[in-house]
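Every number in this text was worked out from the coordinates using simple rules, so none of it is lab data. Remember, predicted model here, so these are calculated numbers, not experimental data.
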Structure 1
Amino acid sequence: MASTKEIEKELAVALKEVGKIQPWFDAELNEWVFSNSLYPVECGGDTADEAAKKYPLYLREFITQRLNNNLDPFVEKKTKGHGGYRPGAGRPKNVKKEIKSRIYLPLSIANWLKNPKNLILVENLRQKHC
């Protein structure tokens, strides 16, 4: 259980990180709201002052729950940042590959062609006819 002193200390740091609380009006919700990307806390009110007064209370509750280990791990999960464009990632550019075609053969012929000795025979025949 986190002490009040710990909570107040963490809250002071959090409020310093958040900076000035300036709510904005959300027409979809029809109220004033405030949130910050540093903390997963959002609050709203009928007026901008009400939302600004509520935010520290909501933030205090979040910090209390975090210090008491009552949060789901995904609430503050940090990702490794992989994804999106990375230089050097992906397929190489301007690589010339031999054009290929898929053909279907009876299984007996396909198995016969897998034998390296038979492939040499086929190659010799191809050279004679080309």
Structure 2
Amino acid sequence: MSVSGQFEIDSILSPIAQELSYRADDILDLREAAARRNDPGRCLSCYFRILAGVRPESMALATPLREWLEQHLEVVAQGPELEELERIPIHLDAADTEDIEDFCQQMIHQFRYDRTYQGLRSIELSFQFKEAANIA
């Protein structure tokens, strides 16, 4: 991650850390995964853990983080021969998902039943950071 990218994620996480200091481990884990751009699933898992049990009035703090994750992460679907089927951006709507497991189940359902992949014997989904060219 570039220095400006690191500054961006730090500026997003700083107000969250000040308000939700009891979530420091998850905030630091998310920061590290975002900085290294090597574990997008960890970013999402930390995001949901940070928000777990947060008071409704504190939820607004997470909006910039949600937007950053939606801008930088995507779900990639691969078929049985590991051929890429589709890439879709991540959408994190707090009203629709409570935790990472719920989010993953929604993604599985979306790919299995809302797409034309019903005839495939398997679909593998993975979280990835978007290519730098796609973000700009």
Structure 3
Amino acid sequence: MNNRKNEAHMSNDARLAVLETTILNINASLQDIKQDFKRLDNKFDTLDKKFDNKFDTLDKKFDNKFDTLDKKFDNKFDALDKKFDNKFDVLDKKLDNKFDTLQSRIWSNFLWLIAMIIGLASLIAHTQHWL
């Protein structure tokens, strides 16, 4: 079967016209595709900017919350530190009073011991007629 024999012959000008029309249609389709890609690219850029703005907003909120919590922690820690210092100062004063009392008792006992030794030495010296 030879199909060529049954086909009508086209002239070269007709073929060129069909070819030009096909090329123009392909070019128009490619231009449309290019425009679609530009629109999609613009949409993606817009979405990217929106995401960046949302992330920046969330980052700022997180930083603010973190700073607030940090300040609260610092305030609580400072309050506990002051409370500890006050308790430590009270304990220190109590210990100082106890040590002062103990020191005065030891000093008093030492003086009594010296007085007893001197008294005993005086008694021995008196009984032995050394003095």
Value -14000 of helix-only ellipticity at 222 nm (-39500 (n - 2.57) for each DSSP H run of 4 or more, over all residues; to 500) was derived from the coordinates of, among 1, 2, 3, structure 1
For Kirkwood radius over Cα pairs in Å, structure among 1, 2, 3 ranking highest is 3
